[in-house]
Structure 1
Amino acid sequence: MSSENTAIVVGATGILGREIVKELAKDFKKVHALSRSKKDDCPSNVEHNFIDLTSSAEEMANTLKGVEAEYIFFAAYLQKDSEQENWDVNGDMLLNYLKSLELTGAVKHVKRIILVTGCKQYGVHLGQVKNPMLESDPWLRDTSLYPPNFYYRQQDILREFCEKSHPEISWVVTYPNDVIGFANGNFMNLASGLALYVAVSKELDSDSKGIVWPGGEAFYTKFDTFTSSKLHAAFCKWAALTPGTANQAFNVVNDDVASWQDLWPRVAKRFGTKVREDQFSDSVGVGVKWKSETELPNPPPIALLAGEIGLRSGGGDDKKVNVPGSKLEQRVNLTKWSQEKEVKEAWDRLAEREGLQKDAFEKATWGFLDFILGRNFDVVASMSKAKRFGWVSPPSIDTWQALDEVFGELEEAKVLPARK
């Protein structure tokens, strides 16, 4: 049964935004899907509206006249070359959009704003974090030690907008991690890059010895927490409609804590191949030719809590901690691998034979995948806070199932060859 609730989803064609639109469309009376372009066919209760988030508040207001709703989900993100640029652009996008609500008068209808961010909140991109990550962990605001974090600016903007200018409006912030999802034309995601690597590696595996894990040997047996885009969408709807979640930030990850030692063999089997038994041996050519290692700058994020948790190395300096140095390690550096002539030719053969989107391979964000799979430290986010507030995860979603379903969507979109 449909409710009378109305929503606006900003960034409606992204991996997370797309699923939020689909989830809300199940029972909301009206959903405005805001993006530069329309990439999906939507139910009748979803209306696409154009928005250029890099424009001024006045320009946005001109294009959004009459676009009003009670609940706003801001899931837009623009990747830039530096953290300072990310700070500037992504902060400005949110700030100008909120100003546009005031200019159109739509702000008087708003009850709650949900801001989608991520576990960069904890510095997972900078090195060893304290595990599990909790919403109460300190922010890395010292710019003499760490680069600017645009999630902090966005959260400051949102809180000030609600608490100082519009106290009748509440807010919620979500922190997903290593998202598993699909969106048409969006290749900055874990599943598509990983699957493309497997498909091409299988094509190149002429002696059927199996495929090689591209990430670091250390991370292969460490733990990670992932976020299904479908689970995140369900959480966002719950958090928007639950009175007690007002003005709170929440980690949003799958219930299971996963590890690639379990997932990688499943991925290989799904694509009709196997993991090479000696994949970490230096005698394996692919694991030598494209191997790389990068030290992450110190101090790691855990340094902020070194004294409190007993990891100070002595001398009263919290910047020195008794943890191994943080690194990015690639058994196969995918950025370099993807540029090799034999690799490109293998993809061309595969794409031609299977009728695939030929540009999918070159559009894949290999550097992003190198980072996700190359960390040498655990990344575990706790869902305890969300559960204290009453969240119950859908029983049908776990990390492997989420990956498997997205692989299926990629096959339907002709990014991957169909499962034989």
Structure 2
Amino acid sequence: MARLRTEIPGPRSRELAERRKGAVAAGVASTLPVFVDHAEPGLLVDVDGNRLIDLGSGIAVTSVGNPAPRVADAVREQVDRFSHTCFMVTPYEAYLDVCERLAELTPGEHDKRSVLLNSGAEAVENAVKIARHATGRPGVVAFDHAYHGRTNLTMALTAKDMPYKRGFGPFTPEVHRVPGSYPFHDGLTGAEAARRAVAAMPDPDGIACVVVEPIQGEGGFIVPAPGFLPALADWCREHGVLLVADEVQTGFCRTGDWFACDHEDVVPDLVTTAKGIAGGLPLGAVTGRADVMDAVHPGGLGGTYGGNPVACAAALGAIDTMRELDLNAAARRIEATVLPRLRGLASDAVVDVRGRGAMLAVELVSAEAAARVAATCHAAGVVVLTCGTRGNVIRLLPPLVIPDELLAEGLDVLEGAME
């Protein structure tokens, strides 16, 4: 259970925060200014001994636990053997193992290839590179409320200006934005939203790829209306445009299936992954059709740390954990527990409740309301996150192994904060 020994943040965290001011760039912000000492299943324990319920999982990263025994064991074993060689110089088997798992788990039964990288933004950036090279076309389409990263190209794809884009331009050209599907606000069916999106597309002869989050993350945990993604996939196939599914936040059991595209049997040409793939270690990937991935010349893809052997070992341990514990079923159980309670919130500030699996959200009337709710939860020892283009959404991303009693206690605090 949660237990607070001091106020939040406590004296030791405040001391470290003062040191931080003299060492860390001011542009690096933190949601909750407590410094973590260690973690337990569903809990973060700070340097003052406060035990905080974790409903954020490091933004959907530590889905398998923190620490996760299989991940920790795999990392220790690999570090004892070697920590790095650079796969582009002298390769190693763990990289192959991860690529084979990705070929098996990502949507579709077609022949696939992968490249391993360091982050979600790097994965999206490389997916666009691959799509442009394979098609010979420059254009990229993204959606309203999209979030794809903080590199120059992925900032161009990202819709939200503050804090992600303001002052950092100019951005990569040939990026086009079209409306997506936001059922609560647009009232459209999936087919209607897809027709609207297609009508806003530039000439498809110049489009290399359409990049879409099957459930939008930072934009507000927006679940598109049924039929939107399949219709989009059909349009892409008809026009020779590659469909890139950004599954960085939705992938690896988070939504109750291996990938969010699986819920409507959508098979993208390219899938980007990161976050939950490696139990907390930095790893990203692009997995896609073999003919598309292999269109790039040797040496055109890679990076010094991409597919680092320690991160690969962690990913193999994480995927084994997902299978052994059936974390897809765990995500569905979390949804069955949390959604009814969120829908029963007695607050005039709540305008919508949505999500899938263990990726759930409450949209509030304003960013100010969301900030007050989050601050109240934080003060009571519960880590929640906000999101949304207007900053007015509370998002819940509990670890998929969170004990039932901790989840219930965290929801009690959230309900109290809402009231």
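Here, each number is a calculation from the coordinates, and none is a lab measurement. It should be emphasised that the depicted structure is a prediction, and the values quoted were computed from it without experimental measurement. Cβ atoms are built from the backbone, for glycine too; each structure is taken alone.
Odds and ends about this structure:
- If FRET efficiency 1/(1 + (r/R0)^6) of positions 245 and 293 (r between Cβ atoms, R0 = 35 Å, to 0.05) is computed and equals 0.25, the structure in 1, 2: 1
- Comparison of 1, 2 - label where FRET efficiency 1/(1 + (r/R0)^6) of positions 165 and 181 (r between Cβ atoms, R0 = 30 Å, to 0.05) is highest: 2
- Taking distance in nm of label points 7 Å out along Cα→Cβ at positions 125 and 189 as the criterion, the top-ranked structure out of 1, 2 is 2, with the highest value.
- Distance in nm of label points 7 Å out along Cα→Cβ at positions 21 and 325 - structure with the largest value, from 1, 2: 1
- FRET efficiency 1/(1 + (r/R0)^6) of positions 53 and 301 (r between Cβ atoms, R0 = 30 Å, to 0.05) - structure with the largest value, from 1, 2: 1
- Ranking 1, 2 by mean count of other Cβ atoms within 10 Å over residues 253-260, the structure that comes out highest: 2
- Identity of the structure behind 3.0 (criterion: distance in nm of label points 7 Å out along Cα→Cβ at positions 357 and 381, calculated), options 1, 2: 2
- Entry that produces 0.25 once FRET efficiency 1/(1 + (r/R0)^6) of positions 205 and 229 (r between Cβ atoms, R0 = 25 Å, to 0.05) is calculated, selected from 1, 2: 1
- Structure (1, 2) behind the derived value 18 of relative contact order in percent (Cα under 8 Å, 6 or more apart): 1
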